[in-house]
Structure formats: structure tokens, C-alpha cells
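Take a look at the structures below.
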Structure 1
């Protein structure tokens, strides 16, 4: 694992991740369900999918509930997260995992070993927002090269719109939800994130511009909850 503060943060609370995310992050399950529904709508039944920044596999599991014959390649910067995801998915869908890789998206070589133009979709939930903007643009370009013609990038991430208080509203709601979770667990995870987690926010329009510059078409926002939005873009045939 690279010495990346955000990666180390998630490495430190891999076991607590699911409880915290589902209980504290507003719209979390709805976001996963919409990612899965988009995959069901846009992808073939035996789709090959990369879960980019897979965490504990929650997005992958949501997709497999919609299209059980899909295959998922798991990639995350945290070795512990990848291990938890592999175990969880293997229990529910023993044949679904195409492969696993521990790699930091902030580094240049994370895409090595992935098939060029080999995947029907790349999904990413609450991950790309942790990349500095130059790395973000490099990452979506590398995703583009791994997608088949007609393949989709589906990314849910945080945004910041000028003159809007939606991000503040989101975090205030998150803080209220956190109070209902086990105090010891909640304080541990919240402190880790406050101290170590880094976000890079900009507007949806700016991100959409970068996606189109990378070559994606049909770039649209499919869903939004306050400052979190799910964007989709397609590699042309």
C-alpha cells in the first residue's frame, strides 16, 4: 500500500466501513441501487465490470443483485478493503470475481494488468473525488482506454457548486446521522476521516467538461442527493 492518507484512512477502518457508510452517509444505499440499475439498463447480462475503488464490495454486490451473471474485477488502494470485498462477494456469488488488485489511483500504474478495451463498464462510488484534479483527469482517461467501444463509466462523487450550500447541508445531515451510531465506532471513524481523508471538489459542469475531453459521450447526471451525484458517460462505438 502506498503512503496515501486517504488510503490509510480506509485501511484503518475496513471492518467498520459498512456500518458507518449505510448508517451515516445520506443517500448511500439509493446511490448504490441507482448504479446497479444503470448497469442493468445499459450492460449485457454477462458484462465485465471494474469496481474502481471497490471498498468492501457494496457497489459490486448491488450490481450482481441486478445482473447475477456479470463478472467483477475489484480494485482498491486498501488491501484490507479488497480482502473484505472478495470474501463478501465470493459468499454470495462464487463465480463473479474476475480478479483483484491493490492499487492506489493516485499512482501512475494502477491500470497495469487490466485488459485494454476489455470491460463493459467501470463503476466508482465516492472514490474519484479523492484525486487531485490532474490525477482525476488521468484516471478517467485510463478508464476510457480499458472500456470496450460502447462501454460506460459510472461514477458517483461529491461536487461543489458556486453559491450553493448543498455540501454544508450534506455534512450537517451526516453529522446528525452519526450521532445515532455506536458512539465509540462513530468517533473512531469520524476522527480518522477528519484527520486523513482528502477531497477535491468542483462543479459538475467542470467534471463533465473533463469527461468530454477524455472522449466520453452521452455524459449525463443520472441522480443527485444534495452534493453527491452519479454521472454516466459512454465510450463511442
Structure 2
């Protein structure tokens, strides 16, 4: 059995690609999901990857879910914080509920998931935490003040935890995808996609979920042991830092 990896939001989109890539690399993978039982069951049937349901916005649910995964599979050595939601609105129309929902899932969710596994990683002197942020956490995006704030916060916690984990064998890194060809993105009106979004991407295409998954698989590996506190920008040169 390989190292144990847990991927939040791991049964659909980028998360599903990450789960599969880690499994193919020899990890024993658990995929968390929040609500779509049908998609999760289909994912498990297709891949053989176990799925576990809870909301990353709920700290106690995260503790219980992590305990269940560890009871079933063993101590979590690789954590990929991928789960995220959008509640887009221009700021003057954004409701406190839209703000809170995104912050609770996309930012507090990283705390809620990482905090329970951190002591075990420290004790074993090994851990990999990989946070999936976003190009919009780097550059901002109109209509996404909540999402951009949360994803920028993910980069802040990545840097701080990298410093704390460095002496005990834990690396913490982030990946910032640009526009990736997930089901959600490909559902955008084709005219908007082809005339407004893709022309902003210098490579001239959407990214593929598997391209993000390869970044994560590398950061999870022993070969990446000297890389911590870093951000991989995978956006086709749309935004260069």
C-alpha cells in the first residue's frame, strides 16, 4: 500500500483528475465530496477510489470524516485541499450569505481539513499539504470578491504553514489553475468561451484537469521535498507572477 492521500472535492472536475493521478502514482486515495451522491458513486465504481461525504466548511464534520478515512485506510500523509464553490456577484449586490459561504468553504475549509491532520504529520515527521488556489486569487476578478479573497487567503496560509512545517518534514505548497476545461467551464456559452475567455490565454486553449493533477502529483512526491511555500501557476501564461 502506498502513502495515504485525501483529496477534498475529489470526485469531480479537477479533484477527480487529482484523485486518479495520485492513485496511478501508487497512492491509496480517499476522495471527499459534499453533496452529489450520484457522481460520487459513479466515480467510485469507475475508479475504485473510496469516497467520503462531508462539508469542509464544518470543522467537526472534517474531524469525523478524517477519523473515518484514517480508520479505513491509515494515517493521512498527503492532503489536497481542492474543494471550492462560487457564489458570484458584483460587490454592491453581494450578500453576507454569499460572502460567508465562499469564505467558509474555500478558505476556512483549508483550516478545517489541515488542522486535524497536522499533529499526525508532525509526529511522523512527514506530510504533504497541497492547496488548490486560483488565478483569481492572484490577480482578482470582478464579480468574485468573495472567491478572490478566499483563494488569496489560501496562498497566505500556504506560506505560513510551510514555515511551521519545514523542520518537521511537512511541505505545504499551492497550485493556481487558470481556466481549466472542466464540466463547469465547458458549460459556459460557446461564444463567450471562444471570443472572451480563450483569447485572454496566450497558449490559446483551456487547460486540462490532468495538467493540474500532474502538478499536484509532483508536489506530493518525495522528489519535491525541498519545495515548500511555493505556488505553481498553471494558467497558460494568462497571468505571470
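Where does the value 20.9 come from, among 1, 2, when mean count of other Cβ atoms within 10 Å over residues 32-39 is the thing being computed? Intermediate results must be reported in sequence, preceding the final value.
On the way: 1: 20.9; 2: 16.1.
Clearly, the read-out refers to 1.
So FRET efficiency 1/(1 + (r/R0)^6) of positions 120 and 168 (r between Cβ atoms, R0 = 35 Å, to 0.05), computed for just one structure, reads 1.00; which one of 1, 2 is that?
Derived from the structure labelled 2.
By the measure mean count of other Cβ atoms within 10 Å over residues 152-159, tell me the structure among 1, 2 with the highest figure.
Sorting by mean count of other Cβ atoms within 10 Å over residues 152-159 in descending order puts 1 first.
When mean count of other Cβ atoms within 10 Å over residues 80-87 is calculated for each of the structures 1, 2, which structure yields the highest value?
Values: 1: 19.6; 2: 23.6.
Going through 1, 2 one by one, mean count of other Cβ atoms within 10 Å over residues 80-87 is largest in 2.
Can you spot which of 1, 2 the value 8.3 was calculated from, given it is mean projected area of the Cα convex hull in nm², for residues 104-207 alone?
Values: 1: 8.3; 2: 7.6.
So the calculation was done on 1.
Taking distance in nm of label points 7 Å out along Cα→Cβ at positions 24 and 48 as the quantity of interest, name the structure among 1, 2 where it is greatest.
Details: 1: 3.7; 2: 1.5.
Max of distance in nm of label points 7 Å out along Cα→Cβ at positions 24 and 48: 1.
Work out distance in nm of label points 7 Å out along Cα→Cβ at positions 128 and 160 for each of structures 1, 2, then name the structure with the largest result. Walk me through the numbers on the way to the answer.
Values: 1: 1.8; 2: 2.5.
Of structures 1, 2, the maximum of distance in nm of label points 7 Å out along Cα→Cβ at positions 128 and 160 occurs in 2.
One of 1, 2 was used to compute distance in nm of label points 7 Å out along Cα→Cβ at positions 64 and 96, and the answer was 0.4. Which one was it?
Working: 1: 0.4; 2: 2.7.
Checking each candidate, the match is 1.
Can you rank 1, 2 by distance in nm of label points 7 Å out along Cα→Cβ at positions 112 and 216 and just name the one with the largest value?
Sorting by distance in nm of label points 7 Å out along Cα→Cβ at positions 112 and 216 in descending order puts 1 first.
A short reminder: the numbers here are calculations on the coordinates, not readings from a lab. Keep in mind that what you see is a predicted model, and the values were worked out from it rather than measured. Cβ atoms are built from the backbone, for glycine too; each structure is taken alone.
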